[in-house]
Structure I
Amino acid sequence: MSVTAQPPILVAHEVREAINDGHPVICLESAVITHGLPRPANSQAVWRSAHAARHEGVLSATVGVIDGRLKIGLSDDDLNRLSDPDETLHKIGVGDLAVALARGLTGGTTVSSTLWAASRVGVKVVSTGGLGGVHRGAFMVRDESSDLTVLSQAPVALVCAGPKAVLDLASTLERLETLAVPVLGLRVSEMPGFYYNDTAIRIEHAVTDEAEAARIFRTHRALERKGGVVLMNPVPAEAALTRAEVDPVIEEAQERATQGGVRGKDITPHLLSAVREALGERALAVNLAILEDNARVAARLAYHMHRELPDRGQAGREGA
């Protein structure tokens with residue numbers, strides 16, 4: 001069958017069985033492997049996230065594109081390819097999927113393409129580190145992540161540690177409000193900022209636990225809202241940096257990027273790399289900590305969703 005008639009989505013056998021049997025599953029993005037973290041931290045992030053979800057009795061499925069096939073539940077070989085510096089690897093957002101699949105490319109899926117893939121097979125929860133959003137200076141050159149658009153369309157809950165600190169945090173929250181995407185803070189009323197928690201930006205709706213967040217998601221879906229929900233999980237206190245030490249680094253790196261003509265999908269990895277170079281192991285440690293903790297929270301959220309609202313999805317048309 002042609003690509004245009006039926007997108008080539010491959011679902012790993014254990015993932016397909018879990019979805020069809022009504023067991024909770026979460027999806028993980030893979031751009032963090034290809035473009036978000038250096039080796040060997042990128043591989044450690046996948047292992048730690050999967051272990052955190054499994055500890056909660058939930059299966060995690062990393063999403064990625066391998067040789068032009070969108071795969072949900074990557075094998076060890078697939079993950080090794082996505083972390084191989086000798087591979088030609090692409091950063092694949094939802095708008096890049098058709099090109100990547102038609103050309104047989106290999107790369108990591110961003111939050112937007114992972115959300116879309118999860119929604120296609122009935123997975124209700126995606127976990128990531130930081131949400132994409134409105135870039136700094138977007139009032140001059142419109143630059144906004146497709147993560148926000150897909151969140152307004154896909155019926156999936158996203159667990160994150162707020163927007164990436166390199167973004168315009170306040171504008172990102174405003175944009176989510178414009179798109180009518182509910183934003184919840186897990187036991188916090190201040191929006192976390194990926195590296196730090198002291199953003200001074202208020203979240204209107206705080207929830208006491210993952211069970212309450214699951215009830216809100218269920219109600220959101222009962223209202224026949226087509227989009228998803230964002231659950232913002234604060235950065236673990238033992239790993240969190242402060243805005244005072246991170247923001248000056250970002251502002252300096254942003255200025256250099258502007259002068260160097262770095263823009264579009266290249267700007268976020270460029271700025272995150274600058275933060276890691278300036279702050280060293282502490283910046284890397286907070287990345288790993290939020291990915292692991294968010295996967296744990298996502299697993300608990302998925303558990304409560306399935307406990308309260310069983311929903312058996314169609315786990316794709318082919319097995320990986």
Structure II
Amino acid sequence: MSLPETQRVIQGDQNGEPIFKDVPLPKPSQNEVIVKVEFAPVNPTDLIRLKGFYGDNKIIGSEGSGVVVAVGENLKVPHKIGDKVHIIGPGTYAQYIVVKSESVFPILVKDLSLEEAASHFVNPATVHYMSYLAEKGGHKAAIHTAGSSALGRMFIRYFKLKGIKTINIVRRDDYTEELLKEGADYVLNSKAPDFEEKFKEIATKENATIAFDAIAGDFTNKVVKAQPPRSTVYIYGLLGGNEIKNISIPDLFQRKTIATVYLPDYLEDSNEQQLQNIFKETHGLLNTVFKSNVIKVFPLDQIKEALAYYQENSSKGKILLKPN
């Protein structure tokens with residue numbers, strides 16, 4: 001198969017806005033493959049990277065799916081031209097991606113479409129990490145502040161599988177019934193007038209000593225106050241701003257702590273066998289526990305429309321880009 005000499009990719013400009021660049025398409029080197037990207041989801045990590053939060057906004061797109069179109073020599077993981085695969089980025093907001101053979105995984109689940117296969121890594125592996133922290137700490141109930149998100153629904157299903165109760169925070173009552181059907185033990189509307197009182201009552205009753213907060217800003221303080229002593233809040237998102245505000249010293253003297261969930265740390269701290277186990281389990285559940293509901297697909301040249309749509313509809317399901 002002949003490949004083009006150049007390809008179109010999305011990068012961030014100095015203001016964090018997406019722009020198109022035509023860049024050379026290199027040949028695969030040692031242990032590299034080239035994948036034609038069919039679908040790439042919009043994730044919060046992509047928006048953060050676009051703004052330069054990770055120090056580089058030139059390589060955008062954290063995951064995706066596609067077809068292998070070229071292979072280099074001495075591959076550590078064997079792949080062949082024509083294989084349909086999951087891809088780990090960054091760099092999936094592009095027509096093609098050149099990656100190490102270890103960053104490409106065969107699609108194991110029978111009849112899983114390339115659309116469904118695109119969201120295989122960021123959310124499932126993050127929820128797997130959260131479960132690992134909860135199980136390691138012996139926690140029996142966990143709080144999650146983005147209950148209606150795509151990750152939030154995976155969180156409910158996976159923690160149910162692990163036997164850990166979940167207290168899920170939403171901003172609208174119409175999500176309550178949906179999440180209870182997913183297996184949520186509690187769903188609380190943060191806009192309700194008695195929210196903080198109910199939140200503390202349930203967190204105390206269930207001894208919810210671990211929480212995962214996607215909001216930050218002022219909301220983290222509400223989580224800390226609701227939890228019993230010797231609790232931990234793990235921050236993993238910045239929906240409410242990139243600061244944590246108004247934490248009281250008396251709460252800290254109750255041995256309440258704040259930490260972060262950063263997926264690359266989990267992966268870097270795992271050995272090769274542990275990594276294989278993580279991906280084997282998460283990929284094997286992509287049509288059940290870690291299933292993603294794709295609600296809209298945008299061509300790559302409609303990236304701005306896709307990001308705007310994501311901001312308004314992320315709770316409804318996954319938004320994908322189609323580069324080719």
Structure III
Amino acid sequence: MRLVEQADELGFDGIWFNEFHFKREELPYPSLLLLGAEILGRTERLRFGTSIMVLPLYHPLMLAEQLAQLDFQSGGRLDIGIGRGTDPSTFTALALDPDNARERFVACLNILVEAWTKPKISSSGPIWQFTDVAVGPPPVQKPHPPLYVAGVSPETIAIAVERSLPLLLSLEPNEARQLPELRRQLEEAGKGFGPIEASSLSRYIFVAPTAAEVDDQVDDLLERINGRRALFAARRGQPAPEPRSRETLLSDFAIAGTPDQCIAQLAQLRQHSGVGGLRCFFSANGLIDNAVALARMTLFAQEVMPAFRSTDVAFALAR
């Protein structure tokens with residue numbers, strides 16, 4: 001929470017947290033919305049984002065109400081990333097069929113939007129049935145809090161395109177699988193590229209006053225990243241992936257350098273991708289100590305972010 005308060009003071013635009021469940025020793029915050037309420041209560045301007053809410057796990061009326069309340073009590077500082085989820089064990093624990101995840105995702109999304117934009121709603125669908133329910137309080141942001149879709153499959157991207165919603169572009173794998181498909185579908189639908197502009201990229205951030213210090217940061221994290229990738233593969237019963245090279249990490253997954261070098265890389269990334277948001281992984285999802293991450297956050301906020309304040313680029317933290 002001290003890190004969040006300092007991020008607010010440093011001028012970051014938001015912070016995003018992931019949703020996972022039933023991992024007692026690994027996750028101190030399985031409830032994103034309880035965490036969000038605490039963060040929003042401790043900050044003045046920082047936005048809180050869910051990356052993601054796994055929609056198939058929830059009854060949409062209850063979720064719509066909770067999200068509306070969080071938007072209301074924060075004065076409109078909520079961003080909602082949504083997705084189908086990737087952890088079959090969670091579905092199994094809750095006696096849900098993962099094969100129905102897409103159907104539940106679409107139905108839940110439709111009900112959420114209706115609940116926030118209509119006085120009363122009803123549903124006669126195959127999953128949820130209810131009549132004339134008024135969900136409240138009304139969200140502060142109109143017509144509802146911003147929605148972002150997480151997903152790499154053409155089917156999930158099509159859901160975003162149909163509703164003109166931006167994407168949360170993943171870090172591993174990076175956006176190379178998502179952006180071309182999003183651009184293709186937008187062109188075929190005859191829609192503008194606003195969803196690309198409003199989407200959010202993800203990058204590890206390495207920043208230091210000298211190039212030698214940056215090299216040390218990269219070398220230290222690379223070994224940890226490859227170790228974690230091997231661990232996650234083992235948990236899924238898969239062979240360890242090929243270790244990521246230093247060159248690949250720097251070219252495809254990171255912003256790394258002195259402040260001036262970071263500014264140049266960010267400008268190039270913005271021009272190449274067309275994306276207006278950046279989720280910054282200073283702590284690498286817990287691989288880097290908070291105190292170390294905060295020092296890098298401070299340098300980045302003081303010497304890199306001001307170069308983009310006259311633009312529409314938004315900088316958020318990802319945890």
For 49, 45, 35 (Cα extents along the principal axes in Å, calculated) the corresponding structure among I, II, III: I
Origin of the derived value 16.4 (Kirkwood radius over Cα pairs in Å, for residues 59-210 alone; candidates I, II, III): I
Out of I, II, III, which one gives -0.24, -1.28, -1.53 for log10 I(q)/I(0) by the Debye sum over Cα atoms at q = 0.11, 0.25, 0.28 Å⁻¹, for residues 123-194 alone as computed from the coordinates? I
When mean count of other Cβ atoms within 10 Å over residues 51-58 is compared over structures I, II, III, which one is greatest? III
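Quick note: the coordinates plus some simple rules give every number you see, no bench work behind them. Worth saying up front: this structure is predicted, and the values here are computed from it rather than measured. Cβ atoms are built from the backbone, for glycine too; each structure is taken alone.
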